[in-house]
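Structures given as structure tokens follow.
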Structure P
Amino acid sequence: MSDSSILIIYNARLVDSKIDSPGTVTVANGKIRGINLGECKSAKKAFLLAQAFLSESDADTTPEFYDAKGLTLMPSFIDMHVHFRYPGQTQKEDLDSGLKAAVAGGYGTVVLMPNTNPVISDPLLAKKVMDEANSKNLARVFQTVSITKNFEGNDTSAIEKLNNDEFPVISEDGHDVDSAATMLEGMKKAGKKNIIVSCHCEDPSLAQAARPYRQRALGFMEQYGIPAGKVNVETPNVPKAINFEIDGNLTKANSLLALAEDIATIRNIEIAKTAGCHVHICHCSTKISMDAVRRAKEEIALGNTSNGFDCTVEVTPHHLGLVGTDAPNIRALVNPPLRSEDDRRALIEALRDGTVDAIATDHAPHTQEDKAKGSPGFTGLETAFAVCNTILVKKEDFSLSKLSRLMSDNPAKLLRIKAGRLAVGYNADLVLVNPDEKWIVNSENFASKGKSTPLEGKQLTGKVHATFFGGKKVF
């Protein structure tokens, strides 16, 4: 579509955080120009409805019509937490493969983490990545800058060079800032600039203590030909004692990593209170950590904090959909690990009661070789909607509107962008889905270079059929 363009999407079910109705959407020059609620199954009727929103200046533009065929049109999804491995690790992912995976999953905006090679600590490098990514016109990209220079844990001076329009979020993702004093310094600087500090909450000393247990488990897995990252592979010839050793060591590691998460979550919230900073808790996975977030939100609601402190939290689809206390999923290595059923239920209830602000994928592609060595993380962009729809809408009786709030509207508000809603004047970043379509996960079909997922071979419900960015169909 050219800069002067009109797109009319009709015969759709329109769903966002406030709407669930048959309807028609009129898009002009990349923005939503009008919404008509009510059934409309013909292009002719859709064009007549659109006339109310078109002006004389649109008269020379021939509209493009898109028949949604009864499928569900939603605002495209917004991911607060993605790894594209660029620059420096393009064997795992690059901007092209990452963006193609994003639009295949229905995403119109992604926030990239800085744990690349080199670490993105310089706003000039961050701008270069964003400019290159955004020039592809597939999705909107925000590149975070690290809290400390090169993740070294002491120099927070780069924060002083940032503005919150280009850099609404900073993060040390991949690990936490070891020094509480340094974190306080960084949060104070971010608070003054109204920049969100997104925290991978993990006490470094406890994470270090957990590492030998993981390595011991991986050693047994390598010895007996058990592929890390492929949890659905049967290994009938492995002695029971070896399976016990593997899972026992992973259980010890995961227990330490749960404590590491809980201690760091509480620490980072308390530091943010003192700093007057908006802290965003990444990939929260335990009941204890979620309860700490809930308490912080209750304090804010009661007006007990007045210095600019705010606290938001994200959860991942894999922590909502999978339990990691037993085989095979205990062997699906990710940070934070897959947790207990009690933890999983606590996350779902936190979604239900409004404690959770956003669902973010933590899309973390790796090569199979790196997964075999124990690299933590899954490919998640292309399965996220289906997992959330399957677990929350189909099994937990969430409305599709509530899911849209968590995957689109709330993240857009955090990033302060005019997206995430089906509303006049908003960006025409849209996704067409069939929430009732069943499909089998086959990672070979992923656009992402990362093929590791514990969902391999599983049936999910909810399929992305088309993605529009600025009114242009990109998938």
Structure Q
Amino acid sequence: MFDSARWIRADRVLFERSGALRPSPADPGLRILSRLADHSVLWMGCAAVGIAVGGTPRRAVVRGLLSVAGASALANGVLKPLLPRRRPPARVEPQFRRRTVPMPTSSSFPSGHAASAAAFATGVALESPATAAVVAPLAAAVAYSRVHTGVHWPSDVLVGAAVGTAIALGTRRWWAVRDDEPAVAGPAAAAPAAPTGRGLLVVVNPGSGNGDSDHGELRAALPDARIVTLPEGGDLAAELDRLLTEHAPVALGVDGGDGTVVAVAGAAVAADLPLAVFPGGTLNHFARDAGAAEPGDTIRAVAGGHAVRIDLGRVTVAGAAGSGGAEHTFVNTASLGGYPDSVRLRERWEPRIGKWPAAAAAMARVLATASPLTVRLDGTPRAVWLLFVGNGRYTPTDRIPMSRPALTGGTLDVRYLRADRRWSRLRLLTAVATGSLDRSPTYVQQNVAALAVRIDGPPVALATDGEVVADGTAFDFRSAPAALTLYRLPDQVS
């Protein structure tokens, strides 16, 4: 049974012991740290650093900030008004005055600072334990500083930290933690070994990623490889054909984002050449799934002639001027509906406000104004907000897809959001916010080998791997099992 008297006594004992500590150089540091954490300014600064670093740290700090928002709302907006508690009495001892910060006027219970600190550290840890190793000591110092400076009882801090931790862990219910392990690939395949890179043609997209890599590691490890920079704004397919004819390589490489990778992968399949992928884009979804998250991994695979077979996705588009019967390849995903429209808006706004602000603004605009698509899926009439087709299996199946465990098996992961249900938009948003998407009648997920989509209306846009590629009214999706030979180290094959 809970003993409130014992809790109060323990609180006072711990509080007084903290107050009895002798002055030390840590006092001003803890006072400053406590003030920096006001309004989560400290965590926003940490997030800015993580976003600048990119990769997994960026994803980690974004989850951390979302966790802070939830923890702060619960601790400060709900628990403090419901569970009011007096702040600790002011300490007047001379040795304590160096520690003090202005006494807040809100309820002491629980500590909002501790809730935010624990939420940020836990959210970061879910995505990147290495990043959390840097953040966690800072979070612990902020939490303790609230007792050290005399504005909270120890139990306020402990409960606040528990609230923040619980909120961060709860984010997994609606935003799954991405698995950064490479996807399972198909069987081993024959590919020429090129210890010095002889016979390897690497095409580089200068517009991908930060655009300023000098490829020093690649040039040093594979000095005989031909590295060619693609011209900006040109016909990529025609340029690839020219390069293949001119250089007659025995293997093809690509350094760029997913949009460049899919174009070069198509050329590699057409020429029956193995492909080496070097991560040069902003997000590099395919490179991570393919076991090529680090250039050194691909370099070693090329040098040793290690390769596997993986699946590709293909879609034939018809029904619009200039697109009749055209086939397009995708290495990650294809989509119809709101996403292609948001890509077009992003491309229009990006030169003025930058890629990420343009992407966020475009998605918000589309979600606010989108109209449902009337379609037939394998002959079955449906009204949908969005249709997603993934190359391979994605997880989780009951939430927004975050990871791809397999690049083999001849499977397309099909998901769509139904618009032919009453209050479908509101129900969908509620399901996403509450983590109950798997129980919502507006969400459908299935694994198939092929899917025929017919649009009842004017042509709509198709996006593959983040780029709008065609308009049409008929889309035939299919998996192309073991279509691509990919350089990959053998210890990454399951």
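What follows draws every value from the coordinates through simple rules; no lab data is involved. In this text the structure is predicted, and so the values were computed from the model without any measurement. Cβ atoms are built from the backbone, for glycine too; each structure is taken alone.
Remarks
- Comparing relative contact order in percent (Cα under 8 Å, 6 or more apart) across structures P, Q, the highest figure comes from P.
- Structure from which 0.60 was derived, FRET efficiency 1/(1 + (r/R0)^6) of positions 22 and 102 (r between Cβ atoms, R0 = 25 Å, to 0.05), options P, Q: Q
- When FRET efficiency 1/(1 + (r/R0)^6) of positions 166 and 406 (r between Cβ atoms, R0 = 30 Å, to 0.05) is calculated for each of structures P, Q, structure P gives the greatest result.
- Computing mean count of other Cβ atoms within 10 Å over residues 78-85 across structures P, Q gives 13.2 for structure Q.
- When volume of the Cα convex hull per residue in Å³ is computed across structures P, Q, the figure 185 traces back to Q.
- Computed -13000 for helix-only ellipticity at 222 nm (-39500 (n - 2.57) for each DSSP H run of 4 or more, over all residues; to 500) - originating structure among P, Q: Q
- Origin of the derived value 0.75 (FRET efficiency 1/(1 + (r/R0)^6) of positions 126 and 270 (r between Cβ atoms, R0 = 35 Å, to 0.05); candidates P, Q): P
- Among candidates P, Q, the computation of FRET efficiency 1/(1 + (r/R0)^6) of positions 62 and 374 (r between Cβ atoms, R0 = 41 Å, to 0.05) that gave 0.15 used structure P.
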